[in-house]
Structure P
Amino acid sequence: MANGRSLIRKIFFILHLLLWLALSLVVVIAYTPLTLYMLKPLTVQEEIKNADLILVLGGGIDKGRYLTLVSSHRLVKGAQLYFEGRANKILVSGGIPGKVNVPEAAVMAQEAKRLKIPAGDILLENKSQNTHAQAVEVKKIADSLQLKSILLVTSFSHMKRSLMTFENLGFKIYPAPADPYERYTDDPMGRLCLFPKLVHEYGGMVYYKIRGWI
């Protein structure tokens with residue numbers, strides 16, 4: 001009986017310790033510049049130049065089949081580059097995410113048309129499920145059209161891994177990060193939301209390096 005109570009006390013002690021550790025981590029993330037320090041190594045300098053193709057990587061659609069805020073930022077950036085005359089074609093990339101049974105690329109193409117980009121200038125890549133798959137599928141399209149240089153549009157924090165992935169397949173890439181709102185996140189809730197994205201990027205870079213994708 002005594003052993004049973006001792007075990008229960010140990011379990012409660014461990015749970016109590018884990019709770020305090022989790023709370024401490026939340027406080028550190030929310031009220032220190034940790035996310036800013038994590039973001040700096042992921043920073044890629046914008047390089048806007050004329051290219052053969054503007055490529056917009058999908059950033060998600062919601063259950064109502066609308067673009068998420070991330071995807072909207074990316075598409076708007078791509079549209080701006082198109083209307084500046086940086087390339088004659090814009091390619092939107094993204095397959096079917098999760099339980100939504102429509103490709104991201106299809107939704108982005110629909111919204112691109114609403115932004116007055118001619119349908120004939122919009123290309124779709126709608127098979128990929130991750131950044132590496134996007135690079136592989138885009139290469140098939142680019143090679144068939146003899147397109148070599150790409151203005152790459154994705155989120156600020158996602159750009160470094162994307163850039164390395166596409167360059168690994170032989171593309172000439174000009175990075176064009178979408179609205180870099182991550183750089184200006186200075187409120188506790190914003191930092192808490194940004195933290196898992198940064199962890200995902202660091203984990204993704206390690207995994208991609210192991211696989212030889214970057």
Structure Q
Amino acid sequence: MTISTTELLAGLRWRYAVKSFDGNRSIASDTWDALEQALVLTPSSYGLQPWKFLVINDAALKAELRTHSWKQSQVTDCSHLVVLLAKRSIDSNDLERLIQATAHTRGIEAAGLEGYKGMMQRDLVEGPRSQTIGTWASNQVYIALGNLMTAAALLGVDTCPIEGFSPPDYDRILGLENSPHRSSVVCACGYRSADDKYAPLAKVRYPISELIEHR
């Protein structure tokens with residue numbers, strides 16, 4: 001299944017980081033279900049999926065989080081607020097979970113995946129990357145963020161990625177302090193307000209000739 005290049009670029013040009021959401025509009029359940037599937041379908045290094053996604057709809061909880069989000073109105077006015085969480089650490093149990101899931105999904109023996117498991121073990125659990133595994137996990141989460149925003153644009157849903165928040169306070173409010181996951185980045189989803197002055201502004205992008213080089 002494909003869409004035209006015109007449709008793709010039109011969706012991406014239509015998208016912008018919404019500054020003002022219409023608080024009276026909600027995303028339809030079937031549309032939101034598709035966006036949740038887009039999150040789940042996001043690719044990740046080794047296929048490990050070192051993330052979890054919290055979807056916040058409760059108005060009181062949104063208001064509490066807004067206090068620790070530079071008081072940005074998008075947090076409370078959006079239809080769905082997604083807090084993208086990253087794994088704090090990766091250990092052998094995470095690798096075994098993936099091996100078992102792969103064997104089950106593809107109908108193969110887990111023993112045939114021991115070489116793959118060993119490669120992950122040497123890289124992420126025992127190797128130098130284990131010392132910066134939190135950064136590695138956050139990088140994976142940003143792939144999910146981009147996937148969500150692109151999928152939303154193609155469905156005519158607005159988004160605003162938010163880094164202006166206090167992760168420790170989010171973790172406290174959401175009960176994550178003793179969780180395997182931590183708050184990494186936030187994405188507000190909904191529909192732009194008719195009076196958002198930023199909506200009609202032209203995108204400022206450097207020329208493609210300066211950003212893309214062919215060799």
Structure R
Amino acid sequence: MIARLSLALALAAATTIHAQENQRPGTWKVRYDRPTADTAKLEFVTMTPGWHVTTRSNAAIMYDPATSATGSFTAEALIHQFKPESGHPEAYGIFVGGKDLEGAGQGYVYFLLRTDGKYLVKQRTGSATKELVAPSASPAVKLLEPGKESVANTLAIAAGPQVVDFLINGTKVASKPRADVPVDGIVGLRANHQINIHVQTLKVTPK
């Protein structure tokens with residue numbers, strides 16, 4: 001069962017009613033890491049404001065093919081993490097540079113925050129992944145406090161002409177040369193196994 005939103009989110013949700021509430025967003029696609037994934041075990045639904053994702057045994061990316069970015073831009077998501085079912089640190093976040101996302105040559109760069117509070121950056125090319133930034137801690141990360149229902153963090157990838165910056169709650173935590181990071185392409189979300197999150201916003205802003 002999808003966890004309930006915090007009172008603040010619930011009040012915000014009550015201001016707008018959508019016909020597609022609690023259903024899979026019609027224009028979005030999902031690609032699972034494993035072709036044999038049990039798709040019934042992933043819940044990805046519209047829940048104003050935003051979308052709710054519960055992955056259980058699946059790991060996947062979610063994206064609207066119409067949402068893309070090139071040149072200088074910032075891709076940003078405000079994500080609420082709920083208490084994980086497992087003690088193992090799984091991760092969630094955003095990706096940019098999506099290409100061939102339904103084919104064997106899929107590619108994207110993803111910026112994730114683990115449930116233990118560490119962030120990382122990886123690149124996927126086909127079935128292979130490469131670590132660009134190793135799991136690291138930062139005081140910029142807001143941690144889930146004991147007794148709290150959820151915690152919210154904003155993840156952003158800011159692509160400039162020469163450098164790509166990775167930010168958490170407005171603080172730069174890592175940078176890579178633009179030439180080394182293929183960021184032009186589709187923008188979307190990623191969630192690993194045993195993740196329960198609410199994505200309040202996902203936006204792309206040209207610089």
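Since every read-out is calculated from the coordinates, none of them should be taken as a lab result. From a predicted model like this one, the values you see are computed outputs, not experimental measurements. Cβ atoms are built from the backbone, for glycine too; each structure is taken alone.
Between structures P, Q, R, where is relative contact order in percent (Cα under 8 Å, 6 or more apart) highest? Mind dumping the intermediate values first?
Numbers: P: 24; Q: 34; R: 30.
Largest calculated value belongs to Q.
Which structure, out of P, Q, R, was helix-only ellipticity at 222 nm (-39500 (n - 2.57) for each DSSP H run of 4 or more, over all residues; to 500) calculated from, if the result is -12500?
Here the read-out was taken from Q.
State the single structure among P, Q, R that was used to calculate distance in nm of label points 7 Å out along Cα→Cβ at positions 61 and 197, giving 3.4.
On the way: P: 2.1; Q: 3.4; R: 1.4.
Only one of P, Q, R returns 3.4 for distance in nm of label points 7 Å out along Cα→Cβ at positions 61 and 197, namely Q.
Where does the value 16.9, 50 come from, among P, Q, R, when Rg and Dmax of the Cα atoms in Å, for residues 21-108 alone is the thing being computed?
Q
Out of P, Q, R, choose the structure whose coordinates give FRET efficiency 1/(1 + (r/R0)^6) of positions 69 and 117 (r between Cβ atoms, R0 = 30 Å, to 0.05) equal to 0.90 when calculated. Mind dumping the intermediate values first?
Values: P: 0.90; Q: 0.15; R: 0.65.
The value was obtained from structure P.
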